[in-house]
Every structure is written in structure tokens, then in C-alpha cells.
Structure P
Amino acid sequence: MKLLFIADPLDTFKTHKDSTFAMMREAATRGHELWACEPRELVWRRGSQVSTRARRIQLTGDAHDWYDEMDATELALCQTDAVLMRKDPPFDAEYLYATHLLTQAEREGARVFNRPEALRAHPEKLAIMEFPEHIAPTLVTREIAAIRAFHDQHRDIILKPLDGMGGMGIFRVKDDGLNLGSIAETLTHDGQQTIMVQAFLPAIAEGDKRVLLINGEPVPYALARIPQGGEVRGNLAAGGKGVAQPLGEADRAIAMHLGPILAARGLLLVGLDIIGDRLTEINVTSPTCFQEITDQTGFNVAQRFVDALEAAAAAAS
């Protein structure tokens with residue numbers, strides 16, 4: 001198959017832990033062609049198909065100079081066998097515009113994973129609100145007074161922007177309410193930007209678990225990202241320690257409920273974030289943790305994913 005990866009610049013990849021790289025490596029072992037571009041390179045001209053300036057790459061096996069560029073050409077997305085949208089957040093206006101171009105590419109015959117319509121419909125933090133039975137007390141607002149009232153009720157809360165990743169911009173305000181006003185004003189830009197507020201979950205001490213769904217089926221191991229050094233955030237990007245572990249009963253129950261629903265919407269790969277028995281995020285843009293789970297358990301996540309990708313691409317052709 002000819003696979004086009006739409007991702008961040010290849011030179012920024014940390015190949016020892018990057019899940020997109022793990023996908024590429026597995027696909028390459030099966031003889032698939034690897035092509036890459038960035039979202040900014042997507043083009044739609046009047047009367048033409050959505051295309052990009054794509055580069056064909058070959059993996060070298062070197063940890064640093066990990067790819068060679070074999071060819072570069074203007075490539076219509078519908079001329080590929082599968083397009084993988086793997087751009088990291090933020091889910092900003094430019095990301096949204098890229099999904100609209102990808103929707104047009106689908107009309108022209110491209111097979112895009114995850115489906116752009118589903119990406120638009122599932123902002124990663126807001127998406128949990130569809131499943132209230134699985135989440136902690138949560139408020140989405142830009143009103144400072146509503147945030148103060150939520151703190152008065154729950155006393156220990158987490159505040160976070162809706163478009164962050166890697167734990168960026170997450171604050172905890174405890175019972176004393178210290179700096180609540182300043183934090184709320186900063187995150188909402190004085191009431192101009194909507195944020196999420198949640199009751200603090202003490203189970204974060206045991207890790208923020210990433211549960212991967214591939215075509216609706218859970219990978220049997222989660223990666224518990226455990227906060228370190230007094231941090232409230234377990235994200236690996238914020239210094240959390242990643243520990244792979246078998247899915248717990250609550251993890252599996254949430255995964256089995258959401259898996260078929262999300263897969264039916266065109267989400268081939270999903271990363272659920274679970275603290276204790278509560279769902280905190282539904283990651284659909286570029287779910288990670290493939291390599292950490294594989295390295296610690298021997299379960300080849302990339303192999304499972306490429307199996308599902310091949311089957312999905314074939315079914316859509």
C-alpha cells in the first residue's frame with residue numbers, strides 16, 4: 001500500500017518513543033510505501049483534487065538520521081491507499097481547516113484515518129461529556145463566577161484549557177482556593193475563552209492510564225503515567241513515569257462501552273485517558289504510547305494497528 005502520513009515535521013520525531021514512527025516501522029517491514037507531509041502543505045485548487053507536496057521516505061535504522069528522502073512530488077490524496085492524520089494538537093483553526101480539506105479528499109476517493117468528520121466531532125477534552133456515567137463532576141464554561149461556584153461545591157479541582165496537550169496549562173486548586181481567581185482569569189482570558197473544570201481525582205497518584213482502542217477493541221495493556229516530584233500531572237511530557245499494566249476491570253468496562261461507538265464513527269485509533277475508574281479524555285488526533293507498551297510488555301501495538309489499517313483500507317476500497 002501507499003501510505004501518506006500527515007504529521008509534524010519528521011526532524012522533530014523522537015523515534016525512541018514516537019507512535020507515528022512505530023506505525024511507519026511496522027508498515028515498512030510489510031513492504032508498504034511511506035510518504036509524508038505536513039498539514040500546511042495540503043492544497044486545494046479550483047477544479048483540482050486535494051493534494052500535497054509529499055516526500056517518499058525510507059527508514060534507515062539509525063536512531064538519529066532515521067529516514068532518507070527518496071522522492072518528492074505533488075500527490076493527490078486520493079492516489080494513496082490510506083492517509084493517516086497524525087498531527088499533534090493543538091486543535092486550533094488551522095487543524096480544523098485541514099480536516100475540511102481531508103473531507104474533500106474523502107469525497108474524491110481518499111481513505112483517511114481517523115476520519116476527518118470524526119476528528120471534528122470529538123474535541124479531545126469535550127468528547128467525554130457525551131458519556132457522563134464514566135466521568136468525574138465536570139464543568140465547561142468561560143464564566144468566572146461558575147468556576148468559583150464549582151470550587152465551592154467540590155473544594156479540590158483541576159482547571160485546564162480545551163486545546164492543550166501533554167499536560168500543558170493544567171492547574172490544581174485545593175480547598176483553600178489559593179489563586180483561583182488569577183488562574184481562572186488567566187486560562188479564560190478574562191472570560192473570553194472556554195475551559196474545563198473537574199473535581200480532583202486522588203487516584204492520579206496511581207497514574208493517568210492511557211487505554212488504546214484499535215478499531216473499537218482495547219489493547220490489553222494500559223500505560224499508567226504516574227506523576228513524579230510533587231507534580232499533579234502524569235503526562236510523560238510533564239515528567240510522568242510510564243508503567244505498562246494489564247487493563248483493570250474499570251478500564252475494560254469503559255473501553256468496551258466506548259469502543260464500538262467510536263469505531264462506528266470512523267475512529268480507527270483512540271486513546272482513552274482514565275484516572276481510577278473515571279474517564280478524563282478521549283484522544284483522537286494522534287494517540288501515543290505504542291512503544292512504551294510494546295517495550296514493557298512485548299505486545300506489539302504497532303502490529304495490531306497496521307493489521308487494522310490494512311483491513312480498514314481494503315474494506316473502504
Structure Q
Amino acid sequence: MTTSSAAIVAEGLRKRYRDGLALDGFDLEVASGTVCGLLGPNGAGKTTSVRILSTLLRPDGGHAEVAGFDVTRQPDQVRYRIGLVGQHPALDEALSGRQNLVLFGLLFHLGRRRARQRAVELLERFGLADVGEQPVSTYSGGMRRRLDLAAGMVLAPAVLFLDEPTTGLDPRGRNEVWESIRVLVRAGTTVLLTTQHLDEADQLADRISVVEAGRVIADGTPDELKTRLGGDRIEVIVGKPTDLALAVEQVRRVVADEPTVDVDRRAISAGVGHRAGAVVEVLRALDAAQVAVVDIALRRPTLDDVFLHVTGHRVTAEVAA
């Protein structure tokens with residue numbers, strides 16, 4: 001249901017393509033001035049939902065509002081209040097970074113003087129002031145990404161859609177973008193973020209919605225989602241792939257939780273609650289079964305555990321949906 005504090009509301013959104021349903025009863029509510037991380041495996045419907053919410057695509061059914069306006073009946077009102085940064089930079093490479101930002105300002109009807117002022121502000125914020133007069137064709141991939149993000153922030157929009165905002169950035173560049181996003185949110189902007197980087201979602205998101213087969217299947221704060229897995233988890237990495245099945249059998253005998261397996265990493269993970277002695281028990285069982293262990297540890301659940309648990313996929317394997 002729509003609430004007065006919600007900047008984004010989607011109810012029962014449906015969208016069909018030739019090869020099937022992309023959205024099948026998609027529901028989402030994002031409170032104003034917060035960051036919502038949208039996670040999901042390949043083909044889950046994340047990009048389709050963002051395209052509908054940003055008025056680039058019409059739904060086949062359901063209802064959605066952004067910044068208090070209906071995305072289908074009032075698209076112009078929605079567009080005036082949102083920013084959208086897609087997966088690929090939307091820049092004119094023949095123009096300089098400053099000229100690109102001025103152009104976006106003029107397209108948003110800021111007026112030439114204000115557009116120039118805003119360009120200077122954004123170049124400084126994103127660490128591009130020293131290259132602002134250079135053609136974008138000379139920029140590195142990370143620099144282009146930062147400029148593209150700056151272009152999406154020209155109006156300091158009420159709602160900002162970010163699709164993989166830090167792709168191609170080094171750790172320093174990622175931290176700069178993260179801080180810029182935090183500044184926007186503190187000023188009241190609402191952010192809907194799709195990302196492959198779970199640490200990014202953990203750093204930025206107030207709430208996370210996990211999408212699978214066109215609908216949200218899990219929703220909550222990062223801590224709430226981790227807590228639902230139940231206490232600590234034990235992780236075992238075995239030396240040989242052929243030992244995985246036997247290792248799973250031994251772990252299953254010791255812990256109550258059904259183990260999950262990452263074949264590529266030769267890793268087995270299972271919830272153990274708060275049993276401090278679980279590591280020793282599992283290690284003894286594996287030793288008795290003559291399973292060579294490379295590493296074993298007890299740790300808190302991560303968002304990767306949450307994602308794997310609810311979808312059956314690791315987020316690191318995903319591409320744009």
C-alpha cells in the first residue's frame with residue numbers, strides 16, 4: 001500500500017516479453033531519504049523494474065508511483081524528479097567533462113549560468129576538476145563512470161536510480177562515489193541501487209530487496225536478513241573436489257542446518273547457531289573421514305550467504321538482468 005513516507009511504491013507490477021514474464025507481481029516500497037539495494041540473479045527482473053519506475057518502459061499490469069506521481073499516468077512529473085545512471089555512460093566523448101555537465105544542466109532547464117556553476121561543483125565533488133576541460137574520449141573507464149554519475153546528479157533529484165554505479169572504479173573511486181551518494185541521501189534524496197557488489201549494498205543500503213523470477217522474495221535491513229539465517233556459520237574449504245560429497249555428509253552429521261556448497265571454491269557452509277565448539281566437532285568428523293581441510297572458520301552470516309540461501313545463486317555470478 002502507498003504510504004506518505006514512501007518515495008517509491010510498486011504494487012503487483014507485471015511485464016511480459018516474448019520469452020516470458022520479466023515481472024510477475026513485483027512489489028516494492030522505499031522510504032524517502034533512504035537507500036534500497038535491489039539484488040537478484042541474472043534475469044530476475046531488476047533492470048526491467050528500474051526501467052518501469054523511471055518511465056522508460058510501460059508495465060503490462062500493476063501500479064507504481066515515484067515521488068508521489070504515477071509512472072504511467074504522470075510520466076513527465078516523475079521524470080522531472082528523478083535521476084538515472086545506467087550501466088553504460090551516456091556521455092558525448094567529443095565534449096569535455098565540464099561541457100557534458102553544462103549540457104545536462106541546460107537540458108534540465110537550469111539556465112546557462114546555473115548550469116555552469118553546477119558543472120564546477122560536480123567536477124570538484126567527483127575529483128574531476130583537474131581534467132574537466134579535457135575531452136571525455138581521453139578519460140579512463142573509471143573517470144567516465146564518475147562523470148556519468150555526476151551527470152545523473154545535476155538536479156540533486158528527489159529519487160536517484162543507480163544501476164551498477166561503481167563498475168570500472170578502483171577502490172578509491174568507489175569510496176568517493178559511495179561518499180557522494182551518502183551526502184545526497186543525507187540531503188533527502190532517495191536511492192534505488194542495483195549492484196553486483198554485496199559489500200556495496202552492505203555499505204550503502206538501509207534496506208535490501210532480493211528479486212527472483214520477477215518478484216521480491218526477501219526484504220529487510222542487511223542485519224535483519226543476516227539474522228534470519230540464525231547465528232554464526234561454519235565454513236569449510238576442502239583440498240580436493242572429490243572430497244566435497246563426503247565432507248558435506250560429515251558436516252551434516254554435526255550441524256542441524258542443511259549445508260550449502262560452492263563447488264568452484266570447494267567450500268561448504270552451514271549455520272551452527274552460537275555453538276562455539278562446532279568447529280572442533282566438524283574438524284574431528286572430517287579428520288576421521290580422512291578429508292583434507294584447507295581452511296575452517298566460524299563467522300557471522302554475510303549478504304552473500306543471504307543471497308545464496310534465498311536464491312540458490314551467488315551474486316558474483318550475476319550480470320545485468
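Taking 1.3 as the value of distance in nm of label points 7 Å out along Cα→Cβ at positions 141 and 197 derived from one of the structures shown (P, Q), identify that structure.
Among P, Q, the structure yielding 1.3 for distance in nm of label points 7 Å out along Cα→Cβ at positions 141 and 197 is Q.
If P(r) over Cα pairs in 10 Å bins from 0, in percent comes out at 6, 26, 33, 23, 10, 2, 0 when worked out from the coordinates, which of P, Q was used?
P
When distance in nm of label points 7 Å out along Cα→Cβ at positions 45 and 301 is calculated for each of the structures P, Q, which structure yields the highest value?
Working: P: 4.0; Q: 2.3.
When distance in nm of label points 7 Å out along Cα→Cβ at positions 45 and 301 is computed for each of P, Q, structure P gives the biggest number.
Taking distance in nm of label points 7 Å out along Cα→Cβ at positions 21 and 149 for each of P, Q, which is largest?
With respect to distance in nm of label points 7 Å out along Cα→Cβ at positions 21 and 149, the highest-scoring structure among P, Q is P.
Computing distance in nm of label points 7 Å out along Cα→Cβ at positions 37 and 181 gives 0.9 for which of P, Q?
Q
When mean count of other Cβ atoms within 10 Å over residues 13-20 is computed for each of P, Q, which one produces 13.6?
Value 13.6 for mean count of other Cβ atoms within 10 Å over residues 13-20 corresponds to Q out of P, Q.
Every read-out reported here was derived from the displayed coordinates using simple, explicitly stated rules and does not represent laboratory data. These figures come from a predicted structure and were not determined experimentally. Cβ atoms are built from the backbone, for glycine too; each structure is taken alone.
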